Structure P
Amino acid sequence: RQLEVQGHIPPHRMCVTCAHLQPSKDPKKTPHRCMLLDLSMSDTDLRLDCPVHETADAATQKKTWKIFAQKT
C-alpha cells in the first residue's frame with residue numbers, strides 16, 4: 001500500500017479501496033460485503049484486482065484501512 005501511495009507502483013483495484021465494499025469489523029461473525037456484486041466475502045475472498053472496482057473517496061479508504069489494520 002505504501003508503494004502505491006508514494007506513486008512507486010500503479011494503483012491496484014483492491015476491495016479495500018473500493019466504494020462498494022462494506023467492511024466487517026469481525027468477518028468471522030459477519031462477512032464483508034460487496035454491495036455491487038451482492039457478495040458476502042471473508043478476508044481470503046477479498047480481491048486484489050477486481051474488474052468492477054470503483055475507487056472510494058479518501059475518507060472511506062482511510063476508514064476501511066483502519067478496520068483492517070486493527071486485525072493485525
Structure Q
Amino acid sequence: MNSTLSVLKKKLYEQQIRAKGLYTFEEYKDMRNVLQTLRMKFAAYEEWDLYQHATDLMVSMLLKNNWNSRLD
C-alpha cells in the first residue's frame with residue numbers, strides 16, 4: 001500500500017508542476033480528469049490531506065482560467 005500511495009503522491013506532484021505552466025482547455029480537461037481520479041483513490045485510502053490538496057489544485061486551475069490567456 002505504501003508503494004501505491006507514493007506513486008499517487010508522485011502523480012499529484014506531477015499535476016502540480018503541470019498546472020503551473022500554460023495549458024490549453026483540452027489539457028485542462030485532461031488534468032482535471034487525472035485529479036478527479038486521484039481524489040477517488042485518496043478517498044479510498046482515507047488520505048484526506050492528499051484528497052484536499054488535489055481538490056485545492058483543481059479549484060485553483062479552474063479559477064486561474066489559464067487557457068483564455070494563451071496567445072497562440
Test item: Rg and Dmax of the Cα atoms in Å calculated as 12.7, 43, pick one of P, Q | Q
Thinking of P, Q, which structure, once helix-only ellipticity at 222 nm (-39500 (n - 2.57) for each DSSP H run of 4 or more, over all residues; to 500) is computed, gives back -6000?
-> P
Here mean count of other Cβ atoms within 10 Å over residues 37-44 was calculated and came to 11.9; which of the structures P, Q was it taken from?
-> P
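Read the figures in this text as sums done on the coordinates, not as results from a lab. Since this is a predicted model, take the numbers as computed values, not measurements. Cβ atoms are built from the backbone, for glycine too; each structure is taken alone.
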